[in-house]
1. Once mean projected area of the Cα convex hull in nm² is calculated for every structure in P, Q, R, which label goes with the largest value?
2. Out of P, Q, R, choose the structure whose coordinates give distance in nm of label points 7 Å out along Cα→Cβ at positions 58 and 130 equal to 2.2 when calculated.
3. Kindly point out which one of P, Q, R the value -8000 was derived from, the read-out being helix-only ellipticity at 222 nm (-39500 (n - 2.57) for each DSSP H run of 4 or more, over all residues; to 500).
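All of the numbers you see were taken from the coordinates with simple rules; none came from a lab. All values derive from a computational prediction rather than experimental measurement. Cβ atoms are built from the backbone, for glycine too; each structure is taken alone.
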Structure P
Amino acid sequence: MIRAVLFDLDDTLIDHDAAIRDAAGVLFDKVIPDGKHEFKAFIEQWISLNRKWYKKFFAKQVTFQESGRGKLREAFSKYGYQFLHTDADALLSEYWEHYVSMCQLYYDVYECFAQLQKCKIGVVTNGQETQQIEKLRRCGILSVMDVVVTKV
């Protein structure tokens, strides 16, 4: 008899990829409002840089904040933009807020949880704890979780 089920969070329960794309688009429009011809290329570059800088973060080569700054600076350097720490942090704060607010559950999550109502439900994620908890809260499923495990 199954007594507990553990889920990954990003791109399992929450459409992480769509939220990143949306938030990166808002960021791009804020920094380069007339750059529509570069929009798609920027989004793909952002996703690639997101992976690259998260790997550095997970390897403990940089802090979470340094990974964000590095990604931001690298993404916009080809457009001639440079950012001081304070400017980068302000942009990243807006990006993260938009990203978290855009996180949506996949359509079948509630149905899945209903089928598992006799089981304990948890999340195991390698994402940054504060952000992952906030995503669960905003998506309305934190209260359903019996356990949330983060490893960073």
Structure Q
Amino acid sequence: MLKSPAVAIGIGCMRGTALATLEAGVDAALRGLGPVRVIALASLERKRDEPGLWQLARSHGWPLWFFSAAALALVPVARSSPRLARSIGTAAVAEAAALLAAGPNGLAADRHGAPGEPPQLLVEKQAYQGVDGKWVTVAVASSRSQP
């Protein structure tokens, strides 16, 4: 029996985004992937106090990780935002957070620390606007070296 692929979900959101909006954004991003095993939900460190992210993680039993803007800024992504870089110090949140959460420093390693295949974006950043009028961005990364 084949295991469902392990994925990490990177998420960026406006302050006060409702759980329903976060759920809908994640559902839309995962829709075309088939069965997956979520190993982490990840975002920007300054979102650590965002209740909706904690509710989302708790409701699914997903670990919630936060990365500094400096760490996210080091991850190369195809769709960066200069405006975001000026305002928060990183040009990407969802994609960079997904890649970092999928493997240490965005680089996969096997259980012995040997280099593995780097994490891959399965879903590039998608923006979703909820009924609360708030926007969420979601990206999904997978690493073949994940257990």
Structure R
Amino acid sequence: MQTASSIDNGARKAALDVLAAAPSRALADLWDRWADKPEHTKVRGPEVGLVMVRGRAGGGGAPFNLGEASVARASVRIMTGQVGHGYCLGRDMAKAEAIAVIDALWQREPDRVEAEIIEPLRALAIEADQKRRDESAATKVDFFTMVRGDN
């Protein structure tokens, strides 16, 4: 079990990034397989709110407000005392609560959570990204200019 001062916040953030980006069904399937789900109390939510999405013209220009996006969030405390937080785009409050519980578990037993939940989701994301790259590559057109010999 880790103490609050021994938690690697970079690794925790990376795990939360994977959880938030994961497809809801894939996360739910892995969470359903977790044998000993901890009892937890809700500290906040789950609830849905809005965040302002900012953009930049050309990727590096002045920032501007693009619009609002729905975000679900939840905070929970598991019975061993760890507090977890979950956020995800959209209105899926069950996903936000599951992420919060998994975050709290990650603080208690990061190796097991990484092996049984985070790594399979990370592999799924890499596979989906590669599929998108392959589909894009299949539509690539190489243009070239032929030089006519009569000039």
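1. Details: P: 9.7; Q: 8.7; R: 14.4.
Biggest value here belongs to R.
2. P
3. This figure was derived from Q.
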